[in-house]
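**Q** Multiple structures follow.
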Structure I
Amino acid sequence: MRFILSIFILYILAATAAAQAPPLALLNANLIDGQSGSPQLGMTILIRNGRIERIDRQRDGIPPEYKTVDLAGRWVMPGMIDAHTHIGDLDAARAALRAGVTTSRNMGISHFVDIGMRELNRRGQVDLPEVLSAGYHIYPTPREGFFLDFPQLADMMPHIRGLENIRRATRVQLERGVDVIKVNATDRAGTVSTDPRRQLYSEEEMRVIVAEAQRFGRGVAAHAHGDEGGLAAVRAGVRSIEHGTYLSTATLELMKKRGTWLVPTLATMAEMIEPRNDVSLQIRGKHMVPRLHEATRQAIRLGVRIAAGTDTDYGPTSNFRLANEMIELIRLGLPPMDAIRAATSWSAECLGIAERTGLLKPGFEADLVVLELDPLKHPESALDVLMVVNNGQIAFRRF
């Protein structure tokens, strides 16, 4: 009850901050709303109190209290929702926002700094995206920070094993206020000493995690490269599979049947083959990237639900953005409009926030980006964001 009350208070604070900003009128917008099958040209978007008030073609009679911006035929789409990030500080969060990301799901960072960023956004800081938190991975050997934050669990050091311990490790993070639980169904790919095919938790263990998360109204995302661990996670009832490099047709078919999301993180997986990485990782990447591409093609053919995520930290060396993921999805067979949906409304569904964001429609949060060119024909234009409206206010503008 205390957690629900605190969230209610934060939404009241955010609404108060939005109400203090002047209402906004965007004129002459070519609109992709994240839902319709075709763009709407020459639209006017009215924004008040952090929400979209009206969308139509009326240009006259805008009340004088509205701040008016003529977009002159530029393209507008919903603020992008990055379903898989590792944003670790405010500079990185601001970099994500400048790239058009108005909401991200942070999939592992120490000391719950993402909860702090989330609360700052909800209290009215429009220069930051909303950053949803997964806290720490549920992993047999978690980061040391986990035990610094939860010294009461010192009896689990150095391994989180056993159904009751797994339940405890899940519960303390839910009580801290995370938005999703992340479990490593298989080991990592980005370190030389780990085998990404190796299954780490059984179906029974992951069922305990899913059940505990459901008690708090939360879903579970499973990091899974290998098929055996991925299949166990799907059977256990996770909401999404992250990466999915070696998923078999049978596992993908089960995901389609159960409505399990796939967040393939295609663009950043290619980073493994860059020369700055250890040679062993480059060799691994040359094998894994084609397998991930094939699994994603198959998922698209089968109609598995796809959400777009970068798996990046938006830090100084981060050179992939959500537009790169959209481009890769299109290259693998997803229609351009669906690639935009994967980065907006579909990601909102995956994150469980589709009732309030991810679409440009009256009543929804006023999160949107402005681009120079039609992203259906020029998806690379999403790499060059001209303006971001975040929580109803202009957070970034270049024209």
Structure II
Amino acid sequence: MGDPGPTGRFGEFGGRFVPESLVPACMELEAAFRQAWVDPAFRRELDGLLHSYGGRPTPVTECERLSEELGVRVLLKREDLAHTGSHKINNVVGQALLARRMGKKRLIAETGAGQHGVATATAAALFGMECVVYMGAVDIERQALNVFRMELLGSEVRSVESGSRTLKDAVNEALRDWVASVDTTHYCLGSVMGPHPYPWMVRELQRVVGEEAREQCRLLLGGRDPDAVVACAGGGSNAAGTFAGFADQTSSALIGVEAIGGAAMDTGIPGILHGMRSNLMQDEAGQILEAVSISAGLDYPGIGPEHAHLAAIGRARYETADDTEVVEAFQRLSRTEGIIPALESAHALAWVIRVAGTEALPTGSTVLITLSGRGDKDVAQVRDILRSGKATPR
């Protein structure tokens, strides 16, 4: 998982497919990030903030009761314990520092589950920047707590009423804003998607998750690596950051778990969306299909281009979990370990629960799951689902 170079290509995927007006902005951003990433002063400031403000390093937790029930050793990389409650803080602190370095005073972001929006609003408050977050109307309704958190932090949340009114449409509106305000605005994209340099830059800013996890696992496992490393994947930022610590340094199996209603790797075909070429859910005419998921953060009809590449070369594979088993996994981790996971993370857990003791994850094996976020934001939604007696995404 190295540098894709100036073309931003991961094999046949990636690239920079944007309006002519945004090409200079993308090139400016790439140059600024390349300079910052090799600047010791920038790296020291970022590392210092992630430690003193973001709460890094996050621990790896051994799930003794769940492991006993499943017959496999389950370890959790606890990104739910990072400031703001998810891995998103790693990326936005880095991008906010970069925006300040570039002289940009305004941040914009898209968000689905709200965690990236909250993290961006947090970074904007920390650095005294203006912040606007675009969020689909459907997601605003089911993530009301995170909407209030963003507003409490001083950011404006703009409801997106077009299309499916979810994450895809929030990205569309953020890109339109960026085209109109690029001189003063930095688009703080939240996942490993979009035009180059975003998929690469976001992965590098999230690499800290995988590098910490690899060293922590080796301490726990007597120098060995996990047999499998599992993370949920929508756009795929927490999975990309996790896999970056293991893909080139270990033989651990890498598994990304998508929502069954947003399975770009299962049912998608290569196409172009939001400035990138990747696997996308499309109809026969090439029109993008609507992704549907119980989880707002996985409600995206594509996946980051590096994930598409990792699947194409056989280094990672991508599975799915359905809404019912996700709700069951959400409850099971809560009851066995006292840890309430985000619905996004519960997809990874649901797959592990389903395949534990099978050829995919044999009895006695060790699996690391990245718990990308905490489930406070989802408690009301799950409560309503359980009261209604069925898992429905809307």
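Where a number appears in this text, it was derived from the coordinates with a stated rule and is not lab data. Just so we're clear, the structure is a prediction, and the values are computed from it rather than from any experiment. Cβ atoms are built from the backbone, for glycine too; each structure is taken alone.
**Q** Starting from the value -13500: which structure in I, II was helix-only ellipticity at 222 nm (-39500 (n - 2.57) for each DSSP H run of 4 or more, over all residues; to 500) calculated from?
**A** Working: I: -11000; II: -13500.
Matching structure: II.
**Q** Given a value of 112 for volume of the Cα convex hull per residue in Å³, for residues 81-200 alone, point me to the structure among I, II it was derived from.
**A** On the way: I: 112; II: 94.
Answer for the origin of the read-out: I.
**Q** Starting from the value 0.80: which structure in I, II was FRET efficiency 1/(1 + (r/R0)^6) of positions 289 and 313 (r between Cβ atoms, R0 = 25 Å, to 0.05) calculated from?
**A** On the way: I: 0.80; II: 0.45.
Traced to structure I.
**Q** To which of I, II does the computed value 19.8 (mean count of other Cβ atoms within 10 Å over residues 89-96) belong? Before the final figure, lay out each step's value.
**A** On the way: I: 19.8; II: 26.8.
Answer for the origin of the read-out: I.
**Q** Suppose Rg and Dmax of the Cα atoms in Å works out to 20.8, 68; of I, II, which structure was it derived from?
**A** Value 20.8, 68 for Rg and Dmax of the Cα atoms in Å corresponds to I out of I, II.
**Q** Follow-up question, since we're still on this one. Ranked by distance in nm of label points 7 Å out along Cα→Cβ at positions 33 and 137, which of I, II sits at the highest value? Don't skip to the answer; put the middle values down first.
**A** On the way: I: 4.1; II: 3.3.
When distance in nm of label points 7 Å out along Cα→Cβ at positions 33 and 137 is computed for each of I, II, structure I gives the biggest number.
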